[in-house]
Structure P
Amino acid sequence: MATISINPPLSNVQAELLKLFSVDLPEGQLLELKKVMSKFLLERARDKADTIWDEKRYSDKKLKQLLDKA
């Protein structure tokens, strides 16, 4: 059996996802997994957007101004 060397090493997320790839999930469970991962990523993106919003002291008025310029 050949040994595969990967440089740089896998991140902890990549390693866990590879473990999942070895399992053949039924379609329903695969869809559920996709939803869980999507929700996780959406929450992280929202948290980051909220942080930026707060740091830049944006308001609804400022957002409307920015959108009106576009």
Structure Q
Amino acid sequence: MGGYRNKEGYPDPTAGEAIGTLTKEERREERERNAAVTSLITMLKQIISLAGFELVERIVLRDKETGKEYR
């Protein structure tokens, strides 16, 4: 059996489908954001190297929209 159940314990496939769709969308957006952050950090490291410098510590980024920090 399985599927989404409401607070009372009854099956609620409509809500389950909506929540599942939202969750999939959130995961997709998170994957895209992570890929963008990885790409940005790679570019920053290349720029630092081209400028004749060496990165000594970690790069920490904070997303202005979500407030999430990437380390």
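Every read-out reported here was derived from the displayed coordinates using simple, explicitly stated rules and does not represent laboratory data. Here the structure is a predicted model, which is why all the values come from computation and not from measurement.
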semi-axes √(5λ) of the Cα gyration tensor in Å derived as 39, 18, 10 - corresponding label from P, Q: P
Structure responsible for -19500, with helix-only ellipticity at 222 nm (-39500 (n - 2.57) for each DSSP H run of 4 or more, over all residues; to 500) calculated and labels P, Q on offer: Q
Per percent of Cα pairs over 14 Å apart, for residues 21-60 alone, the highest-valued of structures P, Q: P
